[in-house]
Structure P
């Protein structure tokens, strides 16, 4: 399995693990790395097992030798700069940048294999109301693939329900076969800088408020105001990002039996 540099905080540990994945557990790899960055093998040993550090030039050469992508190379350089930082303020700055890069990799569509197919105009319709995403996902459940099943579940006016279904079918997100509706493309994605993202989050947080009002023991709601350090704030954000990726990976093959909504809220007050 290919190692992900984004799972590491210590660039030395990443280099060690990367080399140990090579044939014969990386025998001779330290020498090859030394040659690639124009230094002695002994220096590599001091770096990986001691207090020495790679220079930024050596780190960049190491990334090329390892065949890292441009984004992975930039992350490696961030890790090196972080461990070389000489002041607390610089360390905090680099820690935030590392957390942001790691978060982006955890949620971006490339990490969870999300595809886009809607035009900007169609996105405005899809994310303009909670009904589109809800009905889109509900059709994954075999018991909700008919107009009658959807009508009973959502209690929507027939005209509204048919308008949503017609849109989903016309955009290739859903297909209709012999009176049943089936999902053709299950996952969509909004970029972090999309002007529709605020609207999308707002719709589902309003639905969360409705859910709180039902006082159902099947649901889980938590709100808490916490005073904590800057470092621990970044730690929580990072952990939630990784949890989100784990949830997405886990649910890819989950049987379609219930329709649920997940809202993450972690922000500075």
Structure Q
């Protein structure tokens, strides 16, 4: 595994009772890059994410992270190594304040997540870092609102802040702009670019305008296998990729710039 590769999969395969969901995927994610996994529905993108975070166990193949073979490790061990996933469905506590949400994530990082009885004075020591993280996602002015009061796009920004609180080396973003209007999409796009300045991001994303504008490398999956890989300019002109994105998605693929 080369020094500039942070994550590598070798022949990664997942079968469910004879159905091959992920087939011999060889993925290489470069340290400090934004790498997008794209593909039609049912291509195996989310299954791939589940394998990387060990929510599913591979049938065959290897996963290497930062020079270590993590194939047999538990989800908690992998998270401690710095592989942190932000979920497709917004995973914030709706009735805690925005600040408290980030503080809970910071407590998890400190491995005292269940000590909710700790004194307010002790917990408030985390406020400085929590406010820094909120500032990094442009949410500091919403710190004292409850999360339920935030717009959908800002909830996703809060989710990114809580993911950042876990101090990820590799941040896995699962459909970060799903269900958003244009303004929110643009906010999240800028945010991903900003947080990726000093870490690595691997994202599953359907929105081609987002992918084309921020991803350094794109891997296209189809029926669980790698169809193409490379920069957007190259991948979007690949005849096999164009064919895989029939109809409206094909137009979207070619018209993203």
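FYI, it's all coordinate maths here, none of it is from the lab. The structure displayed is predicted, hence computed values, not measured ones. Cβ atoms are built from the backbone, for glycine too; each structure is taken alone.
Looking at structures P, Q, which one was distance in nm of label points 7 Å out along Cα→Cβ at positions 134 and 238 calculated from, given that it came out as 4.3?
Q
Kindly point out which one of P, Q the value 19.0 was derived from, the read-out being Kirkwood radius over Cα pairs in Å. Each step should come with its number before you reach the end.
Details: P: 22.3; Q: 19.0.
Traced to structure Q.
Output the label of whichever structure in P, Q has the greatest value of distance in nm of label points 7 Å out along Cα→Cβ at positions 22 and 70.
Values: P: 2.7; Q: 1.2.
Ranking P, Q on distance in nm of label points 7 Å out along Cα→Cβ at positions 22 and 70, first place is P.
If helix-only ellipticity at 222 nm (-39500 (n - 2.57) for each DSSP H run of 4 or more, over all residues; to 500) is computed to be -17500, which of P, Q is the source? All intermediate terms of the calculation are to be shown ahead of the outcome.
Values: P: -17500; Q: -10000.
Of the options listed, only P reproduces it.
4.2 is what came out when distance in nm of label points 7 Å out along Cα→Cβ at positions 102 and 182 was calculated for one structure; which of P, Q is it?
Working: P: 4.2; Q: 3.0.
The correct label is P.
For Kirkwood radius over Cα pairs in Å, for residues 30-173 alone, which structure out of P, Q has the highest calculated value?
Working: P: 19.9; Q: 16.6.
Structure P comes out on top.
Taking distance in nm of label points 7 Å out along Cα→Cβ at positions 46 and 78 as the criterion, which structure among P, Q has the greatest value?
Working: P: 3.0; Q: 1.6.
Ranking P, Q on distance in nm of label points 7 Å out along Cα→Cβ at positions 46 and 78, first place is P.
Matching task: 3.5 is the computed value of distance in nm of label points 7 Å out along Cα→Cβ at positions 198 and 230. Pick the structure from P, Q. All intermediate terms of the calculation are to be shown ahead of the outcome.
On the way: P: 2.7; Q: 3.5.
It must be structure Q, since only it matches.
Using relative contact order in percent (Cα under 8 Å, 6 or more apart) as the calculated read-out, with 26 as its value, let me know the right label among P, Q. It would help to have the intermediate numbers written out before the result.
Details: P: 17; Q: 26.
Of the structures listed, the value fits Q.
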